[in-house]
Structure 1
Amino acid sequence: MSISNISGQPSVHRAQIGAAVTARLAAEPRAVKLPSQVAEAWKLPGYLDPATCKRLVAMIDANRRPSTLLSDSGGASFRTSESCDMDRHAPDIKPIDDGLAALLGFDPACGETMQGQRYAAGQYFRAHNDYFHEGETYWPAMKASGGQRVWTAMIFLNDVDEGGATWFPQAGVRVAPKRGLLLAWNNMKADGSPNPMTLHEGTAVLEGTKYIITKWFREARWEPAA
């Protein structure tokens, strides 16, 4: 995630990934394409059942820590939520982790560690892109560890009393938290270059607490840092 203006170049490989994932979602009866001319995003209502959502909320509460930011700019006030990493091999996590990869058509090895996130009242994540900006200092390490983040999958784990929507201001898309709802989007354009119109914000929770899980998929096998 970054707020730099330098993004990246077109890629035939990334374009092929985007087309393949789009075809899978278009063939999925539960998937609804969101109305935007500049960014590709889909939602699947009721993707996770209430009991699974409840278990994940408890895991996040038990293991949360202050969220971090991968960027050459932006301070502590840019992202004020709490996060935790989900063990992909744990019995309660592996079916969800593998299921997201299967839904989008990725090799599970291309997926980063699934992250749980908690937003209390007043917490937020300012507008950012999920793709890596190739002009920033972290890019060589990210390129070596699996390359670009091509798709994002996010699941809301609970309803929120007020606030907490995921907002794509340039794409004209706003999705309110709804328990079990999956939101997935292509971070690339059709030519495989990063799409700045996927800029999105986790708006401030005004009342209640928001819980989500997020899964990022790379263009190649993800190799976590040692």
Structure 2
Amino acid sequence: MNNSVNSTARLVGAAFRALLVLTVVTGVLYPLAVTGVSQALFNDKANGSEITANGKVVGSELIGQRYDLPLKKGEETAAPDLKWFQPRPSNGLGSNSVNTQYKLILSGATNRSGDNKDLIDWVTAAKAAVVKDNSTATYKVKPSDVPADAVTSSGSGLDPHISPEYAELQVHRVAEENNLDVKEVEKLVADNTDGRTLGFVGEPRVNVLKLNIALRELTGK
């Protein structure tokens, strides 16, 4: 009987010591080590790839933003503010409907097949809007000029980038809205175009937030 009790006590003691050691190692030391290494070597990425302007955090390199006019009475969807470069559509985004105390952004795709009528209607309407919004008195956009990313959302609905082609399509409109020379805005796009990662991975891209920050500095707005 005593041997059985002693064996049980030893097992419980060993289990408790193992629990204590593993808690300290995996729950304290390991997180501290990972946090320390990430802050020391990858400080920017560890803190959310924040983008600052005028000393304030204005967004993240990883998450897209909208550039819309204030919502008017009776409108369900705000109109885009045409002074700024516009991101790709975010049809995959929804709003939090469970905990309405917070306005949370939900990430996701449209989950529609290529022949889905809703998707076809969205793309058709988006293309017409891109043509209309970006045509100026001296520059007319043709439907064939509209790149795919101008009328479709990304898989996450949060893509912060657009293609150089879509950025260039917006140049004349942005120049006209801000009383700038087209060449100035074209240079702005070229200066804010990132090439392929490591020279061969992915496609060239333009971070819309960074581009609009550069535009704001150029116009002094």
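Using the calculated result 32 for relative contact order in percent (Cα under 8 Å, 6 or more apart), pick out the matching structure from 1, 2.
Checking each candidate, the match is 1.
Compare FRET efficiency 1/(1 + (r/R0)^6) of positions 16 and 168 (r between Cβ atoms, R0 = 35 Å, to 0.05) across structures 1, 2 and report the one with the greatest value.
With respect to FRET efficiency 1/(1 + (r/R0)^6) of positions 16 and 168 (r between Cβ atoms, R0 = 35 Å, to 0.05), the highest-scoring structure among 1, 2 is 1.
As an exercise: FRET efficiency 1/(1 + (r/R0)^6) of positions 48 and 112 (r between Cβ atoms, R0 = 30 Å, to 0.05), calculated from one structure in 1, 2, equals 0.45. Which structure is it?
2
Of the structures labelled 1, 2, which one yields 0.60 when FRET efficiency 1/(1 + (r/R0)^6) of positions 80 and 192 (r between Cβ atoms, R0 = 35 Å, to 0.05) is computed from its coordinates?
Working through the options, I get structure 1.
For distance in nm of label points 7 Å out along Cα→Cβ at positions 88 and 152, which of the structures 1, 2 scores highest?
Once distance in nm of label points 7 Å out along Cα→Cβ at positions 88 and 152 is tallied for 1, 2, the winner is 1.
Kindly point out which one of 1, 2 the value 97, 42, 41 was derived from, the read-out being Cα extents along the principal axes in Å.
Attributed to the structure labelled 2.
Upon calculation of helix-only ellipticity at 222 nm (-39500 (n - 2.57) for each DSSP H run of 4 or more, over all residues; to 500) from the atomic coordinates, which of the structures 1, 2 produces -6000?
1
Throughout, read-outs are computed from the coordinates displayed, never taken from laboratory work. All values reported here derive from a predicted model rather than from experimental measurement. Cβ atoms are built from the backbone, for glycine too; each structure is taken alone.
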